[in-house]
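Read through the structures below before going on.
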Structure P
């Protein structure tokens, strides 16, 4: 399996001056990431939000199940494909506010 890492770590490793929040908003706008919801385990009737890679986004990474929140995933991105993804993020960032 290809090596993966979190968006936060990959942005830091590549010394990118874009926050994880902004990068996630761009990825949602590009259709590579989706915001999902699941019921809260602690609070009845409350929903917890999380992000997951879409079918299109899976070319850049995988959805890893969050061990502390079963049923919730965390996107992890392929280290080798991150340069291509970063180019998309940076191009979209220059177009306007995310």
Structure Q
């Protein structure tokens, strides 16, 4: 019994940090607006996102950076522009896992 408890209590710090990063990235209302915008419009330039959301470019860029670090968006560079798209697979996995944990 004690061995089982010890196994359960072993927490992988790197995974915990990554999970916290992911939760923080999607928990902000601006990040949620960005995800919704890209899911509806498809691949999007940063300026299209901040114009549509009526947010400062720096605010949108900050949240895109957090979403990218969490693995929820990626971008491709075309000249000076970055065109963002959703990583739907990661978002689906995240939502499924979160739904299983938080019922």
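Bear in mind that the values in this text are calculations on the coordinates, not laboratory data. Treat the numbers as computed from the prediction; the structure is a model and nothing was measured. Cβ atoms are built from the backbone, for glycine too; each structure is taken alone.
Source structure of the calculated read-out (mean count of other Cβ atoms within 10 Å over residues 72-79, 13.5) within P, Q: Q. In terms of distance in nm of label points 7 Å out along Cα→Cβ at positions 24 and 64, the structure with the greatest value among P, Q is Q.
When distance in nm of label points 7 Å out along Cα→Cβ at positions 16 and 80 is computed for each of P, Q, which one produces 1.9?
Here the read-out was taken from P.
The greatest value of relative contact order in percent (Cα under 8 Å, 6 or more apart) among structures P, Q is that of P.
Among the shown structures P, Q, from which was the value -21500 of helix-only ellipticity at 222 nm (-39500 (n - 2.57) for each DSSP H run of 4 or more, over all residues; to 500) calculated? The correct label is Q.
Upon calculation of Kirkwood radius over Cα pairs in Å from the atomic coordinates, which of the structures P, Q produces 14.1? Going through each structure in turn, the value belongs to P.
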